[in-house]
1. In terms of FRET efficiency 1/(1 + (r/R0)^6) of positions 14 and 62 (r between Cβ atoms, R0 = 30 Å, to 0.05), which of structures I, II, III is highest?
2. Ranked by volume of the Cα convex hull per residue in Å³, which of I, II, III sits at the highest value?
3. Here helix-only ellipticity at 222 nm (-39500 (n - 2.57) for each DSSP H run of 4 or more, over all residues; to 500) has been calculated and equals -25000, so which of I, II, III was it run on?
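Since every read-out is calculated from the coordinates, none of them should be taken as a lab result. In this text, all values refer to a predicted model and were calculated from it rather than measured experimentally. Cβ atoms are built from the backbone, for glycine too; each structure is taken alone.
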Structure I
Amino acid sequence: MPGKLPSLRRRLTKVEQTLAKKAKQKELENCICEDLTVFMLGKEDEFEAKMSMECPVHGFRRLGRILRFVTVAPES
């Protein structure tokens, strides 16, 4: 029996790591953070609304890279 104890500990550690990984993945399903946020000039209210939202996982919302678009009216 003494020879089987390290093997049992290794298997138990692997099971614990697997369960922890699954719990983390389940938690991240609720994440609303973004890798890329598009910001258009003239729609500051929408951008501010995105900034003020809190991520249920991280507490603050990560906006990732912020890409700003500026539109120009064509000349007549």
Structure II
Amino acid sequence: MQDSAQIGGVDADLASALIATGVTTQPVETVMAVLAASREGASITAAAKASGINYRTARRIVEAAKEYRQRQLAVVS
């Protein structure tokens, strides 16, 4: 199991990448909160409410993060 500092760094890097690629204009802290909530099993609706953003924005973040991770795995393979 990864410790929270490691996960936070990964989330920060992923959040920064999503912002840099234009997926969202939300602050990195908000993107990290959505990613953390999603990773912990929260629904997109719950992640959006907890982060103070709308559902569509949270869904875009979660889906883009999933695609980003899949691309990273494909590059490693």
Structure III
Amino acid sequence: MALTPLIVEHWYYRGGSSPTRLVFEEFEELRKHLERAKPGDAVDIWRWDKLCRSENIFASGKRPDSDGAVPAGGPY
């Protein structure tokens, strides 16, 4: 198990497309993904605990119910 989830951006050398963006919580799953990479592919990896912090939130909100009210409290 990883200490923190890892955010991965996998760029394909001859893919001609946007990169694939993934989050891995288990290091073994990341290792398996990287074994399938082709020569020339590029991979960028970030630590979730260092990047996804409350001071970095771009947007936040709660979905209202059918009456337009937003429940207060909760586990969040």
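1. Ranking I, II, III on FRET efficiency 1/(1 + (r/R0)^6) of positions 14 and 62 (r between Cβ atoms, R0 = 30 Å, to 0.05), first place is II.
2. Numbers: I: 107; II: 91; III: 160.
Largest one: structure III.
3. II
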